[in-house]
Structure formats: C-alpha cells, structure tokens
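Peer 1: The data blocks that follow each hold one structure.
Derivation of every value follows stated rules applied to the coordinates shown; laboratory data play no part. Given the structure is predicted, the values throughout are model-derived calculations rather than measurements. Cβ atoms are built from the backbone, for glycine too; each structure is taken alone.
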Structure P
Amino acid sequence: MSDESAANEALGKRFFDLIEAGDLAGAGNCYADDAVIWHNTDGVAQGKAANLETLKRFTGAFSSIRYDNRRLVAFPGGFAHQHVLKARRADGGEVELAAAIVCEVKGGRITRLDEYFDSAQLAAWLR
C-alpha cells in the first residue's frame, strides 16, 4: 500500500470513529474547509458547516450510534467505506441503515463525500 493510501485509510477510520464517539468537531477537522457532501437520496450537495449541523441533529436524536460491519478500502486520492449504521432511538428501539460512502481526499482532508443508501430504510429512523 502506498503512503498516500495508508494515510487515506487512517483518515477514513478516524473520521467514522469520531462520528461514532460524538466528536463532531474532530470529524469536522477531517473535512477540507470547502468540502462538498452529497447524498443520493436528495441529490443536494452541502458544504462542511451544513453537513456538521446535519450530523449534530442526527446524532442528537439517538442515544447511541455505531458503525458495524465496516469495510474500508483506501486508494490514492481517497477511500470508500461500507457499513451498517445502527442507532438506538429514545424508545429503546434499534434501527439500521446500510450505506456506502466514497470520499475524495486532498492534502490529508476529505474534499468530497458521496453517500449512498436506500431511502426506504429511513422510515424506521424517522418515527
């Protein structure tokens, strides 16, 4: 594995570990200031600040979140991460969302994040 790929692998692991731990400031430091975050479910791109606010609302709505069945593949210029996101709702119920994320990396920071998941799975998250 090249040095760049190894660095991208470490960045990918750190990014998801930080979100799982609730350290959104740390996760935000993984983004370039001009990062673009896109979700397949709405086709809308958002910037770093908007995405961190989305993550804050999202993680705050659950008593815990974790990334299970992680699969991280790093390469020059970025990484891909596949996982099952699991969260516990306030009523104690657990929900799951399988997702794949592809990130472009420049200068040791995520410059673009494209997230893919089945929007039909979101119904359980929103009740």
Structure Q
Amino acid sequence: MGEHRNATREFVCIRCPLGCNITVDMEDGKIREITGNTCPRGADYVTKELTDPRRTVTSLVRIEGGELPVAPVKTAADIPKDKIGDCIKALKGIRLAAPVRIGDVAAENVCGTGVDVVVTANVGKG
C-alpha cells in the first residue's frame, strides 16, 4: 500500500478581529478537516493560505520635484506571496514626477501579476 502523509497545521485567522485559532488536518497534501473557526471566513482563509497564499504589498517610491522625497504605494490587490521580493525590487527603481495623487498608477502589472501598484497619498510639487 502507498504511504499516507498526515499532518496538522495551525493558523491564527486574520479575516476578522476574533483571531480564531484554526487547526487543519491534512492527508496526502489535501485538506481533510478544518476546525476552530467560528465563521466561514476562517475556513476560506486557511484554504487560500494553503493553496494560493497572497499578500498586499506596501512600500515607498521616490518622487522627483515633490514637497516630499517619497510617496507611499500599495498593490491594488493581493499578489502571489512568492512575488513579493520581486515587487519590492521593481519599486526601488521607480521615480515619479510631482505632483502625484491618491490612486495614480506607479507601476502597471507589477512583475507580471496583473496587479497595478497605486499611490496612497498626495504629494504636491516642492
């Protein structure tokens, strides 16, 4: 018979302020049971975390001719967790000319993710 790989993983859910302690029992790399969540969002969270972990990235980009030297930016949606380092590296080389406004696109389709990076604060001319 084939060898079965059983594992238990524990998570603290971040979908709401309750911070449920969730336990996931895995068998042969597949989710067998999810326990500890008080709402369906917890089960959704751990399922996505195990199958396709994603994160929102926040950072700064340089502003030329602005009242401030940098502006805060963030990805407009979550990107794959394994692309975070590449995203940060790509943002290091970006220079925007002042003025910039909330919602301006600092980088389109960052690292081929299909997600734009947008400015999250207004920076006027210096």
Structure R
Amino acid sequence: MRGDDAAGIEVIRLLKKRKKTNAVLIDAGTVPENYLNKISETNPDIIILIDAADMQQPPGTVLELSPEDLGCFSFSTHSGSLSLVIDYLKQETKADIRLIGIQPGKRDVGAEMTKQVRNAINQLLPELEKEKLD
C-alpha cells in the first residue's frame, strides 16, 4: 500500500514463489517484534532482515548495514525499534544477524513500487538464494 516501503515484503513473496531455498521465510510486516518467538524457535544459523530504509542514496540502492547504522537511517513504518529486535535475537539465538536496506523512492499511500526498487529486488534474489539459509 505504500510503494517502495513494501520492498522487504516483496522479497519474501518472491522467494516463496521461486521455491529455491529451504529457509524459513517470515513476512513480519511492520511488527517484527510479534515474530520473535517464531524466529527463535526455528533455531536459525543466520537471520537476514530486509527492509526499506532511507539511507540518503538513489532509489533502489541495496546496502548491508550493521546494527550500529540503525540510528543513522530511517527504517520503514515499524511500530517498534529494529535495534531492540536485533538485540533480542542476538540474546535468544546464536545466529549471524544481517540487515539489508533498500533505498525507497516512493512511499506514498497507494503508490506502486518503483522500477528502481523492483530491479534491485530482482538482483538481490539470486544473492539471497546462494546463502546457506537451510
């Protein structure tokens, strides 16, 4: 409903559709804190959080960010803090936690996803599928 703000959701939707990974794929929407127990119960080796993030880059830019970067960028429309989510997951799992930001172009209500973000997602999918996620 908010254009490029759905970048993370679109990545999950397409990965599920492609069926090229055995990873547990969770669309946490705007409330990842509601999925913390579900994530922890899977006993993951790696957790990859993907979200639209205003990183002051051209639309469609994809960057892997560190948890320390969270204070520098604006992440999506989450009700809670991603840094608290990451802190909890670090305590509850032994997983390698990665954060991937995708620079949005349009976030207006009712806007469609921009071509730049859609292209970035399509380039990111094969990289994610290569990860040892199962």
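Peer 1: P(r) over Cα pairs in 5 Å bins from 0, in percent, for residues 50-97 alone was computed and gave 4, 18, 30, 23, 15, 6, 2, 0; which structure, P, Q, R, did it come from?
Peer 2: Source structure: R.
Peer 1: Continuing with the same structure: Have a look at P, Q, R and say which one yields 22, 18, 13 for semi-axes √(5λ) of the Cα gyration tensor in Å, as calculated.
Peer 2: R
Peer 1: Starting from the value 0.30: which structure in P, Q, R was FRET efficiency 1/(1 + (r/R0)^6) of positions 18 and 106 (r between Cβ atoms, R0 = 30 Å, to 0.05) calculated from?
Peer 2: It traces back to Q.
Peer 1: Quick check: 19 is what I get for relative contact order in percent (Cα under 8 Å, 6 or more apart), calculated from one of P, Q, R. Which structure matches?
Peer 2: Only one of P, Q, R returns 19 for relative contact order in percent (Cα under 8 Å, 6 or more apart), namely Q.
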